[in-house]
Each structure stands twice: as C-alpha cells, then as structure tokens.
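Pasting the structures in now, so scroll down.
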Structure I
C-alpha cells in the first residue's frame, strides 16, 4: 500500500544522509570541492543541499525593505519513476545465482535492490520521498528566516501567498511540504497561503503542444542522436561496464554477457545507485556505493549528464531549441516583480513547483553558473571542456529565488526597486549583460533587469 502524504510528512528528520554529512553542516559550511565531486556521481538525482549559508549574504542596501519574494523550484527528492532498472538488475542476478556465479560482493546486491524497490513501491513510484519533504521544509524555513520582516508585512496587509505547480503529484506534494513548513515557521501567514493551482504552460512547458518542435528534437533530431551515440560509444563505456560486471560475477558468467548486456546492466545499476540517497528515509539501510567504484560511477554519471546537457541544457552552440521555451517562465518572474513594483500585484509572495525539465532550460536561458557554455558541434560535451554538472545545475529541489526590495519614496520621487537572486540558496549574479546596482553587488535595479533579461 502506498504511504499517504500525511504519513510521509510525519517521518523523522533523523534520516541517514549518505552523501556528505548532516543538513545542518551544509547550512553552516556549504560544500567543499570533495563533497561536490561526490555529489556529481549522482547527476540530477543528487539530493538537495543549500549552497551558501545565509550569514554570508550581502547586507541589504540602506533604506531598502523587502516587499516581495518569488521562486521557481524543482520538486524534492523522489522515488524512481518505475521499477525497470531494478527489475533488469535483479533478472541478471537471478541468472547468476542459479549458476552459482556470484562473487562475495555480488551476493550482497540483490537484497539491497529489493529493499530499494520495496521502499519506492511503498510511497509510489515517482512520488515525493521523506527526504524530499525535508528538503522543501528546509528551504521554506530558511526563506522565512531570511525575510522575517516581509512575512510580518504580508500578514499585516493580508496579502495572499500564491502557490503554483505543474500538477504532477510530486510537485504538488512538494508545495504542501513547503507551505506547511512556512506556516509553522510564521503562523501569522498560515491563513494567507492559497491552495496550489496548476499551470502546465508555465511549469510543465516541455510537454505542451506549443513546444512540439522541442519534443521532435528530443525524439528524432539527427544531430542530437549522433552526438549521444558518439559519447555513449566511447571505448571507456564498455571497459567500465566490464569492470562493474567483473566485481560482481565470476569470469565464466561474465563471459556469457555481450558488451551490450554488460553496459545495460551497469547503467541500470548506476540508476539505482543514483536513486538510493533520495530514499534514505524509507530505506535507511540501503547503500549501493560498494557495488560501483567512484571511478565507474563517475563515468556513468557523465553519460547521464551528457544526455541532460544536450536534451535540456545549453546543448549545441548556435541552437536554442532546448531552452528558448523557458522564456515563459522568465517572463513570469519579471512580470510578477514588475506587478509588485507597479502596484498591480497584490500578492506578497509567489512560489512555483516544477521539474528538472524546466529548471535546466531556465538556467541555460538566464546564463546561471554552470549553464553558460554550449558545446561546439565538433567538440562534444565532456567534463574536461564544460562546467555543466547535473548535480549542481538541477539537483532535487533546485531553486531560483528572487527577493524584491523597495526604497522609501523621498520628496515626491517614486520608490526604487532592487532584486537579489539566489540560485540553490547561493547569492548569484545575473548574466554579464545586466549591470548591478553597485560594483560587486548582488542587487540589481528592477528597471535594469527589464531590459537586460527581456532581450534573452
């Protein structure tokens, strides 16, 4: 039976944090290069961690007060979307077991896979996990802690807090986890939080009819197919798969597997490896790290990142097919901020919950860190020539937040409005075409963003 959302929300925060210590440690210290390197092994399935402690944020310019905040967030950590990879791995393991062909290490894998599949089935494949609930709760609490005066003002004015989602269950549940924590952190605003509304054109745009050209690109673009085939077909893929198989099965059994079989098995195992940390609450004893060396995991993470990069990220130099559709989301961020500044926006905050398929194109369109470099057609994406990493661009619960500040009007002059952006809770500069309010500042005049971003 699938666990209810209420039961998931009630789960303890004492889940094992597989990747790099406790969430509180992340909040204090951010992430070291070694921790980031480990997280990169999980690609876009990496659990969320805030990338900068709030204590390091720049001070708000004198005379300015927060008047509005908005975000775009990926859903939190989730169960894998189906049992396909687990079923494929278990089928090979059963055959090897029947032939008494397991190594000592290999004999330990099947129970781990079964436990992972059981945990996923219990909450429902594709659904928000306990860890995903924790991620969204943490972001909500830190948002309230960052902007306490704003939320007091929202309560005093009775301004609504708008919630928008893609309508997909894990996004809706992420919204509930976030708003529940926000209401608990500041009970004054609890009654002002609106029920989630679905906007697929805004938050699930990659699947909508107006983006049929993008869907055709993913399904049958010859340039895309050719580059992914070239990357997947590198000799290292076969060598790495052989190494994975050699650690789990006896040589005589491994010899019965074709190179394609070995690659399929190893890639499915890596998918499970990547999914396991997201289910740390439901399956705290599952640890698939012993079954893939860091070097092997890194290669399969690269193959996954290459697919994400070309299908949803910066992709090919000279082509915008993967990210131009995110313009609707960027336009909405600007429109909400402008409405507030112009007096037409009655909301105190707008929180949106979506998917990696929307976050990655938005990051490329906005030129966020790691998403600034498309690949030349003659030089395929590789870790050595491009900074894009799925675990940094769009981990679970990845988010872009804009805080809007207003000055006090003086001598009949209208108020000025500044915007600060946080990307995965790290103060982040807008792209180079946008000039900050001062040298080295992370605050930008809204009027400046109107021009430099709308030209994207």
Structure II
C-alpha cells in the first residue's frame, strides 16, 4: 500500500503477533513497523555487502510520512552509490561518542594537575608511610617542582621533567636533585598504575653524581665536643640534643616525644607506631643521665601561641593553660622546630670552644672546624661504639628500631620475635657510660648528665 497518513493511522498489529512490517508500493524498501503496543516506526530495508539491512528513519508522530519518505530516498541514493547508510550512521554515532569521551578525558586530565596528583598520592599511596617521609616527599615535590604544579600531570614530558630536575640540582645541589627525582618517579609510577597518566616522564631523567652511602662516625673526642657544646644551646635544644645522643633515636621521633609516652619513673619511653619510621612501636630504655635531663625540664604550658617560653611557669600560664603533653616544644602546641638551625648553632659553639682552647695554649692559628657531620651520624656513631663495647649487631639494630636485625637471617629471622629487652637495656647503659666518660674532664657540668 501507499504509506500515507490515512493508511498509517488505520494500521494495527494483528493480535497474534508482536509486530508487523508494511512496505510502500511506490518506494522500494520504504516501510513501517507496527508493534503490538501501537508504536509505528519508519524504516528502510536495503541490501549492502550481500546482507539485508534495516535502517530506522524515525517514529511516526515525530516525523511525518513525507519527511520519512525523503529520508528513505536520500538513503537509497547512497545505496545506489555503493555505500552503506546504516553503517555510516553507526560509524558517525561511534565517532561522536568517542569524541565526547575524548573531551571528557581531556577535561579530566586538565583538572588533574601535578599539584592535585601530589595531594592524591599523599592521601592514598603514602597513608601508611612514616609521617616524616610523607611530609618530606610532599614538601620536596611542591617546593622543587613549583613551576609544574599548575600544569596537567599528563602533559609533562621527559624534556620538561629533565629541565626541572636540572634546575633543582643547580639551585639546591646534587643530593636534592636525586631525591626530588626519586619522589617524582614514585609519584608517577603510582599514577600510571591507576591509569591517571600515560607514562612516567621522570623514568629516564638523569641526575649528576651518585648517592654515596654515609659512613661518618664521630670520634670519641668529637662526641665529647658535641656533648659539651649542647650546654650552650639552652632550652629546648640543649636537652633535646642530649636526649638525641643518649637514646640514639631519630631526630623527628625525639622532637615529638610526649610526657604520656614516658613511664611514671622515666625509666622507659615508648615511641608509638604512628610516629615510628618503620610503623612499629618501640620501647626505649632511659639511662640515669637521660632521666636527670627529663626531670629537670619544665612542662611547657599549652596555647602559648607566639609568646616565647622562657622556662618559667608563671602564675598566669599555670592558671590559663594546662601543661602540654609535648616534651620539646616552644609553644605547647607543636613539636620543636628549627632543628637544623640549632645544629648550625651547635657547630658554631664547637668552633668557638676550639678557638678558646687554642688561645689557652698560645696557638695563634685559627682552628679547623669540625669535619661536616649530621645529627643522623650520631646513630651510626652509637652503633660503632657499641660494637667496640661488645654489643651484638642484632641487639644494636633493635636498639635503633631498625626493621630487620642484622646477624639473624633466613628462617631464623622469620621466627625470631624476641625483643632482647634486657640486652638492649644493657647496651643503652653501656652507651650512656661511654658518652659520659668521653665528656668527663672536670671543666663542665655535662659529665654529671
């Protein structure tokens, strides 16, 4: 029949069928599908590539019969040209979907800046790392790669990454350049695993020099100089440095020491897992010298803000603010900061003491400064001294809260869960005795702890 409006309105689907096809008598392949629900859809049936295909032209009511006929004639023209209108439509629709998806991906990539990526990395990948590592990794990336922060993370290429690391090396030294590259590599490796970026631009970045394992060990004479010089630092860094020496624990862990972590008699200090580098709680035995230092420390009030704490608990402080739980703090709210500056001041005091010693002996030449050292070298110095004193390596390692104890390997290391508390206490006492023996010369009260 001719598919006009009157004919189409009269068409119904037989009760026993779910749909029926009716074709136009004048335009070959042009037809109408009528469903049991009463829906009527214009179609074009044609042959392409040896197969019969049906192309939907539109719903009756949405388009008129004349509009549907015009679409059918246009599609038949493509068929006569050897084309497949239905295939072309599907390809066009697929291209539109792909283009839309690409736009969405581009928008997502543009919004995922290096700054945002660092934030997500810290929140997700670094959540189980030690707080000190997490802070330093984020700080190093944000400070050293500041020019990259607003850029899309996926847009950074090898050349840009190399230029950035070269700039860090030139401005802040080879060591910082290598460290920043390591943090950036870890950041992008994590992002690649999550399909956030297509590649790691820092993967092949070259840095100058090489990481040298530090082997600096202070001599007994140098240890004496350091111990005596701490007396000139005053509060809070003088006691802080001495506790750092006596306990051989990490600088950040000692800086964050809390009164609640100390036993009532000050005989032990428990570093909680959340503050320990290896995420394992650690018991530290405190020698008599350490207990004397802690006993003499004032409890800093909370909420001092920018007011400097002079070491005196004034009436207003006592009434207005309860004591802080932090042992080493200047504001009662956060652990002591400025440790690097205190270390520099310590070196100045050591040099001054050397100059005074030279003057006493009539030497006019300027004394040599102490060979460069770091606070972390104190741990290596302690382990070396303990080895000389007969402490087994695995005991020294447990004393320092290393993850694995050297000297116990293989199956024994898997099943060894003994903490060697008695041995650690003995080693701690031997180390304190060694420190005090090195510093005892009658010229300072340091020998008395």
Structure III
C-alpha cells in the first residue's frame, strides 16, 4: 500500500504550498547540533543494511519498540539486524501520532524511493530493496550529505577528544563543513563518579598535571583554543537541572581540592563549582565568538536496572520539571554584567518552559547580533508537529520569529537529515496559514524572506559561516 506522503504533505493552504515548493524546499541545510559520527564521514561509509543506519543508537525507536511489547533482545540485544528490523516493522503500524511514523515513511521515500507503508507484510521486500540501494555509491555518507545540500554539520565532542577526524576532514573539500562542538559536561559534573577519570584524560591530552583549580581552568582554556583552531563554532551543555550559586574563585578552588581528596560535597558546593566554572567557560566562548547552547531539563537514566545493563542514552530518559527561570536569569546576567555573554541558544525539554525561554531571551538582546539569545527549536520529546508549532508560536508571540535560527536534528543517523524537510513543511504551513487567515500580509516576497531566513540564512549568519 502506498504511503500518505504526497508532494503537499502537511501543507494545508495554497500559500503554504507555494512557500514550501518555491523557497523552503531548495534551501541548503545547516545542521548545527547533532551526534553524527565524523569517522563515518571521513571514511565515506556505506552501511551494510538498513538496521545499521536506522536502528543502531536510535533510542527514539527503542522506546517505541519497548512500548509495543518488543523483547529487549530485539531492541538492543543479540538478535540479528534483520530480526531487529522486523521488530521495528511490527511496531510502525502502531505508532500513529508519533513523529516516528512520519519520519520512517519520509526516510523510506526520500532515500530509497520506497513509497510503501512499512509493516510485517511489506518488511521483507523493503529490507531487500533498501539494502540493495545502501550498497551503491549514491548512498554513502557523503553522498547523503550532498543529496540533502548539507553545508554545515556541528558534531558533539568532549574537550578531551583528539579531533583527529575533524582535522583530516578539514583537509578535504567535499561540499560539507564538519565542525566540532565543545561539550564539557563531564568537566562540570564534579559530583559524578566519572569526574576524576575524566580529569585524568584532560591531563593526558594536555600533557600536564592538574594539581589545583587554576590548572583546571587553564587546561579548559587550552582545549577551547584547540577546538577553535579546528573550526569550532559553538559549545553545547546538557544541564538536567539549571543551577546558580554565587561563588568566588577561591571557593571554587577549595571545592575542587576537596573533590580531589575524595571528600563528599554538599549540594551548595556542587552548584558553586558548576556556576563559577560555567561562567568562566561562557567568558571564553564570548572571546572566541562562539555560540553557547544550553540543553536543559532532561531527567536521565530513570530505570536504574536498565542503566546498569545498557548504560546512558539507551532510551530511559524523560522530561524533568524543576523550575528554570530564576537560576537561568542569574546565570545569563552574571555573564551580561561582565559584557561577556556569548550568543546563546536556550532549549528546555519541558514544553512548559517555552514561554519562560522566549521571555528570557528578550532580556539579553543587543544591537550587534539580531536574536543574540535564542529560544531554541523544539527538542527531543517535543520534536513533533504540535511541539514545533507551539515553540514557534510562543517565540512569535513573545519575541521575533523572524530571527529564529531554525531546526537541528540532534540525531545519530544520517537519514535524520530529512527532519529538516519535516520542520520546513510545518514552518511553511504555520506562516502560510497566518497569511491565509489575514493575520499577516499575503506578500509572497516578504513571506518567502521569512522562510529563507529561518530555514537557512539566520543560522548561517548566527554561527559565522
């Protein structure tokens, strides 16, 4: 049975159709935050089968399969790639309303020219056809990037990473700029068991001994310099609960020393260390002209039995509900008071916070960079039609959607680049609908400028590309 994805999928007015087909559809992609594997880009990898490119590491699909009663051995266990694919095919017909239903069929159509619903009956033939095409040069990783007109990819990288693949990629010109992003979460999470082992990695990569907090800050600054030399455009921070606790450098140094000695820290001390360190990092980012991205509100690793079995990022995270406004305002203001607030994108996993983020962004704008502080795109559990529309409507209601830097995939799969199409259709339908309803002028030149900027132009300027 053929799919429901027509040329006018999700476009419900003539204006929306014109905006998408004449403007949005043709814009290049800037995917400024994702978890793509840069070695696979360097090697121009061809995947062995559709399960490898589709299911490996995709905790969105894993959660849906578990919700459908699929045994873990078919999700992350030792069953074959084909058996896991069949388990996914069994799940898909039960996923109406979940964006996975749309993404699955959009990816089959766009990358494999398979215009058929995926289910248990169609799965064997789809498996054969998809795998046949995956073996062709047209389906290598770089070919996929070229097909989607991807100009820029911002990966996610630990400060201790050698960036060897980025360095090699920088020597090649294949049409896509692959840039590292600085993700120092392990260096901020002083309370975690892994903090000390991560510190040893920082010592190794900087070829020095870290004896005190001043050494620690100096080596973080050294890694910021190194990342900047390799074309880094932004940092990224995963913050489960936003914090702000005033501290002096001396207090942060004493807390750091206490941790090195194996002593327990109080919650206040943990927050003091994180606050002083993140403010120091924010100043470094401002000096480099980087963007600072704050991903806030994920409640991680809730199922301890499965966490101990499978580790993090395996589909057992959810939405947190801690209050955000006060500590976030204090943190941003601490940098602004020093005139060291970098360009900043704010994301919350809890859609309840959309109004908070849109209003907060308005407190810290300036004349140098339109939309300097951004209420970031709908993220993770909000990455669906309602979530995207709600985020954009809130931004338009409280701020200026005209300066919005648009969509990112936050994905580990190269097929997820088609989510930019999904976002663009939703965007065009939203703004086209406003024009049809008489809420904004039906001036196609003006409307097209909005679409072009949100899909592409704003991000290109914002990330200095």
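Bear in mind these aren't lab numbers, they're just calculated from the coordinates by the rules spelled out. Quantities reported herein were computed from a predicted structural model and do not represent experimental measurements. Cβ atoms are built from the backbone, for glycine too; each structure is taken alone.
State the single structure among I, II, III that was used to calculate distance in nm of label points 7 Å out along Cα→Cβ at positions 141 and 437, giving 3.0. Working through the options, I get structure I. Between structures I, II, III, the greatest calculated value of FRET efficiency 1/(1 + (r/R0)^6) of positions 77 and 237 (r between Cβ atoms, R0 = 30 Å, to 0.05) is seen in I.
Source structure of the calculated read-out (distance in nm of label points 7 Å out along Cα→Cβ at positions 125 and 205, 4.9) within I, II, III: III. Among candidates I, II, III, the computation of Rg/Rh (Cα atoms, Kirkwood Rh), for residues 117-252 alone that gave 1.10 used structure II.
From which structure (I, II, III) was Cα extents along the principal axes in Å, for residues 293-372 alone calculated, if the value obtained is 55, 31, 18? So the calculation was done on I. Which structure, out of I, II, III, was relative contact order in percent (Cα under 8 Å, 6 or more apart) derived from, given a value of 27? Checking each candidate, the match is I.
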